[in-house]
1. Of the structures labelled 1, 2, one was used to calculate helix-only ellipticity at 222 nm (-39500 (n - 2.57) for each DSSP H run of 4 or more, over all residues; to 500), giving -27500. Name it.
2. State the single structure among 1, 2 that was used to calculate mean count of other Cβ atoms within 10 Å over residues 23-30, giving 19.9.
3. For which of the structures 1, 2 does the calculation of log10 I(q)/I(0) by the Debye sum over Cα atoms at q = 0.16, 0.26, 0.31 Å⁻¹, for residues 71-110 alone return -0.53, -0.80, -0.91?
4. When log10 I(q)/I(0) by the Debye sum over Cα atoms at q = 0.12, 0.13, 0.19 Å⁻¹, for residues 47-174 alone is calculated, the result is -0.43, -0.50, -0.93; to which of the structures 1, 2 does this value belong?
Structure 1
Amino acid sequence: MDLVSVNVGLPKYVQFKSESVRTGIFKQPVSGPVSLMQMHLEGDGQADLSAHGGLDKAVYAYPLEHYDYWRDVLQSEIAEMGSFGENFTVRGMLETDISIGDVFRVGSAMVQVSQPRTPCFKLAIRLGRADVPRQFLQSMRSGFYLRVLCEGQIAAGDVFTQCDQDPVPIKVHDMMNLYHFDAENITATRHAIQNKALADEWRSVLQARIPESSRSED
């Protein structure tokens, strides 16, 4: 498991459907060591802090392995790392293998997986295709957000070393499926909210799905 590319970008205004939209989704690779702080990477920023950034979404990671899939689906050359708005382009860390709550040492920093990514319309802006957010969601190739447990220096080429996990692990892929496609599965929902590392935003949505008459059992 390694960090292929570190990508950053500050918010800027772009044209989308005759409107001017401010977005930080345009990330570009950087070389050399970069400071990873509690809320963000050095040189990076988010435009809409109500939907992006914060403690539970300090860094977004996306697997390099998915790039070939999207090249085929979109019939487009996607060469530059960071094309999906990710800060970390990672290798060997697929959603079917990585769990919410997994803790990794990378460089001199320590990070923890907090939630999958739900795409918004800004992904369509970045890739120039209005249908991309829907396809991204259905593909289950979500990538995942990381919270920063220990600040430090990171750089492309660093290795991810797992050093802890939540006592109630649930794969990123399974969490994505439960949240978006299996809302009636109360048994799985009860299991998922026991994961202490799950982002508060996701936990609140899942908890609300449990009937009030049986919440005292949780």
Structure 2
Amino acid sequence: MRLLFVFVGLAGIVLLSFFLFGSQLTDTFTQDGSVAWLSKYGSWAWIAGIALLTSDLLLPLPATIVMSALGYLYGTFVGGLISALGSFVSGAAGYWLCRLAGENAALRILGRKDFDRAKRMSHNVGGWLVVLSRWLPVFPEVIACIAGLTRMPAGYFHLALACGSVPLGFTYAWIGHTGQTQPLLALLFSAVLPPLIWFFVHRAIRRWQIVSS
């Protein structure tokens, strides 16, 4: 039960941030506004883009629009790499901020029963939750923090995070570079491709565990 309260609490923090700053940030970081904001940093625009995407952990930035702007500025491949890295760093930051709080802090927050239950869940289906959450609002930050709090294995988490972040980054960079305005196509690549990739990665992980055990 405490895990549910933690989930709702984290989601509430993200939604509060959206309530306080969402309108201003959405007005500022339109497609043209994002391109203009990034362009101010010249050759350092890629670092500014990664910083923006990382700050999505705390601020309600329109991350996919920032990714499109990076694609517009750098092209599909380089813009996709930058976008994927920004999404990855954002998720990793949430994970490590909560994981470094330590197991004792997690036990105080969740209690032993919920901590053990959440830890089993994160080991069994946590990777799927990480992958499926990356293209959704609110959930990426919350799932990454809970993964860290419940001490999901770092390698497992980061593999799942990469499977979610890379297709997302390249999809929206491609949209920004080509000027595509097809939401169904974006949904297909950013929502369907990550779990498909994770299916094969997850099978390889399980096979390796069996072979190496």
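Throughout, read-outs are computed from the coordinates displayed, never taken from laboratory work. These numbers were taken from a predicted model, which means no experiment stands behind them. Cβ atoms are built from the backbone, for glycine too; each structure is taken alone.
1. The correct label is 2.
2. 1
3. Source structure for this number: 2.
4. 2
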